[in-house]
1. Could you figure out which one of P, Q, R the value 2, 9, 17, 20, 16, 12, 9, 7, 5, 3, 1, 0 for P(r) over Cα pairs in 5 Å bins from 0, in percent was computed from?
2. Among P, Q, R, considering only volume of the Cα convex hull per residue in Å³, for residues 24-111 alone, which has the greatest calculated value?
3. I have 1.4 for distance in nm of label points 7 Å out along Cα→Cβ at positions 120 and 144, calculated from one of the structures P, Q, R. Which structure is it?
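Throughout, read-outs are computed from the coordinates displayed, never taken from laboratory work. What you see is a predicted model; the values in this text were computed from it and never measured. Cβ atoms are built from the backbone, for glycine too; each structure is taken alone.
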Structure P
Amino acid sequence: MAKDETFDITTGCDLQEVDNAVNQALREITNRFDFKGILVEVDYDRRDAKISIHTTDEYKLNAIWEVLQQRLIARNVPLPNLSRGSIEEAGGGTVRQVVTMVQAIETDMGKKIVRFIKDQKFKKVNAQVQGDAVRVSSPSREELQSVIKAVKGEDWGIELKFGNYR
């Protein structure tokens, strides 16, 4: 019996790169003239994969987000994996926003990916959800490369990574 070739479809952000981007953005913001003497807090919670932005008004919040976004792009952090929450009123007339990071493929998304692969009717390709990843296997490497190409061609709302190619 021929051995099956496999690969995993995953997602996530490099948390160290996010930490570096937040630190660079804070350094840049604190040196900007338009932020002198103004409340600026950007807290990064690595354990929960969240960034909390707290400042005086919505305009400043969007300016902080723009700087942070540029730093994240420069560090190759996938922006589709970041989800900005709603802007909340905080104490003292200030505003706060929480940005969450997608670190794993949710079960529903995994099922959609598996269904998409099965609907493409690839020959002898098997896909299944395994925890926070989707494992795809086939005896043919060419079929697996076709699967990668087809999955990359769709918009899933998050950046997918293809790894553990064996």
Structure Q
Amino acid sequence: MIQFALPLALHALAAALWIGGMAFAYCFLRPAAGTELDPPQRLALWRGVFARFFPTVWVAVVILTISGYVMVFTRFAGFASAAAYIHAMHALGLAMVAIFAHAFFAPWRRFRSAVNSGDHQRAAADLTRIRRLVAINLGLGIVIIVVGASGRLWPI
């Protein structure tokens, strides 16, 4: 059982960092920045936030992936004997990674370029795309937390 403790702790910490970061950005920073800052300042703020947060999410993705598979193969001896809630978390987690990768490689790169070149209109459009993707991932992350917390109690 001790070999399961470290991957579980790392998994929980990485998930808390990623999902908590999205919750803070979406629920608190975004509304405050939208009412307190002029568009050029707001775009520069988000550029700085994403430049710090996105590399952290990549680290979280690596930790979540490795620790998740370690737990599946050490605790359940693979997916064949894993419970339904494990499969649900796995599928939703893969969807979150795909959405994040899209946000990083498409709108984030365009947003960063637009902010750097002073194209505020294009930057604002890409920021809206990123915000929508973060909202989707935040929702998925909350569902994963609920599934992870309650899945052992499911009758299936």
Structure R
Amino acid sequence: MNPTYQTYYQSPVGLLKISATEHVIIQVLFVDKTEEIKTTGELSPLLQQCIEQLIEYFNGVRQVFDLPVYQEGTPFQNTVWSELLNIKFGRTITYLDLAKRLGDPKVIRAAASTNGKNNICIIIPCHRVVGTNNSLVGYSGGLPRKKWLLNHENKIVNGVQTLF
């Protein structure tokens, strides 16, 4: 396997751990315990590009990420994660909508489970999936962060208002 590079970015919603190979981003996760922080000491060009795009996202000037990403998963999981990339900035879909987009409403639980296993948060926008009644449910980074991200995007797209 290619060497892995790792760094951290202090975002407006908490510390993000970013990991990459030379060619792909493999992880963007929230870190809540400071004792977990370990850097490789080297900031690869791809990690630098990822941080720059995250800064642009949080500053409201980037709505689509242009980064190569990869995470290990089954064919179904990879299909779910690919479908998440089709949810437009500032919009939400329900878990049922996600299952329907995958071609079968009966895969709603599997789709929701896969959504929760996304290891490339924000860039693969799992935070844009909400409960079937449009409620704020489920986010591995915590509901306050999900709420912040959705309100941030909504504010950029629609002006000052809040969804949740």
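1. Structure of origin is Q.
2. Details: P: 108; Q: 99; R: 140.
Result for volume of the Cα convex hull per residue in Å³, for residues 24-111 alone over P, Q, R: largest is R.
3. On the way: P: 1.4; Q: 3.6; R: 2.9.
Corresponding structure: P.
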